[in-house]
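Asker: Each structure below is given as structure tokens.
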Structure P
Amino acid sequence: MKKNPFLPSFGRVPSMVLDQKQTLSDYLTGLVNHDGKYQTSLVYGVRGSGKTVFLINVEHQLVRVPNWAFLRLTLSQGNLLLQLINGLQQIRGIDWTDVLKAFSAEINFSVFGITLKSSSSTQTINYKSVLERMLTQLKQRGISVLIGIDEIEISDDVRAFASMYQMLIGEEFDIALIMTGLPSRISDLQNDNVLTFLLRSNRIYLAKLDQQSIMNSYQKAFQNGSKTIDAIAVNTLANAAGGYPYAFQTVGYYAWRLSEDDVIDEQVVAQTIKKSKVDLYRNAYEKLYTETSANDRQVLNAIAAYSQDDVPISFVQEKLAKPKNYISVYRARLKDAQLIESSGWGKVRFSLPFFGDFIHWYHNSHLV
């Protein structure tokens, strides 16, 4: 039995990834050519849009490029600056002993990495001096460094790290940064009083998957798996995916798994959509919905109340009894959050498949 090629799990790279190749190629080409536009980049999208997959693919591609090193920092581990120093120490080909011995009173150095001598050292260690010495050594050897941080969100640690990074690039060290995050958190980061320099960052928007690409991928995957499927079933599954990468993986996964006799017929398609909706609701949509503001949810609820997919803004305005400028503000907010999109003059629709169904389910199940 052939292995299921679809992987609806967050944080892992599926064997089938669509529509990132060109964006990835453009980014890496600009980065390795030291195009200043790509030195600091922010990748944004809703949960399940492929941000982590994009970052992992950047890492996998960059390790093949001579004189480049990729360092991944993790917010949950804290002290990003110490993580950076520790990561730089792991770059092969450089003896860091002489570079770092001036800081031996503040830092322990070992084959297992760098640690602070005591908790009080956090306030006294001169991170700037350490990093300048290390990055000078790398620059002299022609080695450039890309730092990657997944699912960024604002904190004092992030502010300290980003401020240090700004100083280091100002001194023309060969260091670059790529961070992924939800649209709202990227916006918070760029509009923070300390981090306004990030407003000039290159923004990488992970667009919806192309419908034809989804259909072609499903057709090819199922044929390679010796599964029978007709054009109508392929089209129905592609429509169910709705251009959303997580839904593409989830729908494909269940269609493969449920076709026990290797035939994807109408019954398998119906079961696939039913199970996919459960996963979408539980693993993505509930979090997306509850993280929005109460006023955002009122607008989303009004959109979900319309009987058709394309919803006139005038209907939302009447439903909420709010002035046009009020609705315009929240329409812009929800479009920026990638929860809705324009669908014609004066109309919007949900960006994610079955999101309107989810809102009805959520209200019924929570008795709201």
Structure Q
Amino acid sequence: MKHAVYMDYNATAPLRPAVGDAMAEALEITGNPSSVHRFGRLARRVIEEARRRVASLVGAEANEVIFTSGGTEANNLALGSFDGAGIVVSAAEHDSVLGAAPGATIAPVDGHGVLDLEALERILQEGPKAPPALVSVMLANNETGVIGPVAAAAEIAHADGALLHCDAVQAAGRIAIDMASLGADLLTLSAHKMGGPQGAGALVARGGVTVVPVQLGGGQERGFRAGTENVAAIAGFGAACDLARDDIADQSRLARWRDDLEGRIGALAPDAKVFGAGADRLGNTSCFTMPGVASETQVMALDLAGIAVSAGAACSSGKVGVSHVLKAMGASEAEASSAIRVSLGWQSHAGDIDQLIEAWRALHARAGAKAAAVAPAA
């Protein structure tokens, strides 16, 4: 029997039941975490326990975690702490990184979507010296799942006296993260990509790194992010971090399903292209084309078939456009405008792949028949 199929985990993951329980418990707490009475201390205790859990997920110290409203705010907090003339970002970064540093120098990626390390080194050596400089490289791309060479980029950045910021939003809960091994000085996380609540994130700032607050006021989060903390969302964030380790162990299963999906797509449409297939990728993500059929058409047709996928990043309401990530990888306009992203997660099943293939095959057949009907006679 067919059921609604959710395949858009890179946009947001379904809330885990244990996370909902943790949030419901926190919602029963009355106190403001900045209050010194017993009610306030109870709320503070919830926040600090969550801070410890978030830090543990990425090998950081609890006092290095700054809670924010999500990944976008954390990225803005990180990049806004540096002179734009001294920032270098990869061409495949999330919009919240590119938008936070409009004056940044763009480092290219190759055809697989992997940062060109030689180009990065050349940019740092030849570019203006405007310390403190910052290099921003995402750990896993939200559209293709391609895993970036963050540790190598950090080594290059540090050799030139620059710091390294890593947007790890899509990687958390999908691959193991250790800030020291990555060489990251700043690292961004978001709860809702790993089964936590929307509206909770964190910037993890290595000790000694200067962060310039964007929001000023009551001095919460050690003065780095003013405003009363969202206790329930932060509690859910902490619970999601505990559960994220199970997701990491589950990636091999999701990768098998992804590979099965891509193999079957290739058999149905040999001219379909899988982006990033030649690079190391997250096991849950696939981005591929249906040649001649617009991404928006595919998303809508699959939605009518009860299947939720996306045409790339889901960062503004109703937005469907040509991906800057795919264009940076050298994709043609036609390829970029016919790509969809499928992303799996903790509630996914093998049967979901079958249901997607069935709907995709039907759409592909209709599109082929339509193309043949309008083709000029020989």
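Asker: Which structure, out of P, Q, was relative contact order in percent (Cα under 8 Å, 6 or more apart) derived from, given a value of 19? Kindly include the intermediate steps, with their values, before the conclusion.
Answerer: Values: P: 19; Q: 22.
Only structure P yields this read-out.
Asker: Given a value of 47, 46, 26 for Cα extents along the principal axes in Å, for residues 70-253 alone, calculated from one of P, Q, which structure does it belong to? Please report the intermediate quantities before stating the final value.
Answerer: Working: P: 70, 38, 32; Q: 47, 46, 26.
Considering all the candidates, the number was obtained from Q.
Asker: Here's something else I'd like to know. Taking -12000 as the value of helix-only ellipticity at 222 nm (-39500 (n - 2.57) for each DSSP H run of 4 or more, over all residues; to 500) derived from one of the structures shown (P, Q), identify that structure. It would help to have the intermediate numbers written out before the result.
Answerer: Working: P: -15000; Q: -12000.
Structure of origin is Q.
Asker: Then there's this: For which of the structures P, Q does the calculation of P(r) over Cα pairs in 5 Å bins from 0, in percent, for residues 6-173 alone return 1, 7, 16, 19, 20, 16, 11, 7, 3, 1, 0?
Answerer: P
Asker: Comparing P, Q, where is distance in nm of label points 7 Å out along Cα→Cβ at positions 78 and 230 highest?
Answerer: Going through P, Q one by one, distance in nm of label points 7 Å out along Cα→Cβ at positions 78 and 230 peaks for structure P.
Asker: A value of 23.9, 71 was derived for Rg and Dmax of the Cα atoms in Å; which structure in P, Q was it taken from?
Answerer: On the way: P: 23.9, 71; Q: 21.6, 84.
Computed on structure P.
Asker: Suppose distance in nm of label points 7 Å out along Cα→Cβ at positions 150 and 182 works out to 1.7; of P, Q, which structure was it derived from?
Answerer: This value belongs to structure P.
Each value in this text was obtained by applying a stated rule to the coordinates, not by laboratory testing. Note that the structure is predicted; figures quoted are calculated from it, not measured. Cβ atoms are built from the backbone, for glycine too; each structure is taken alone.
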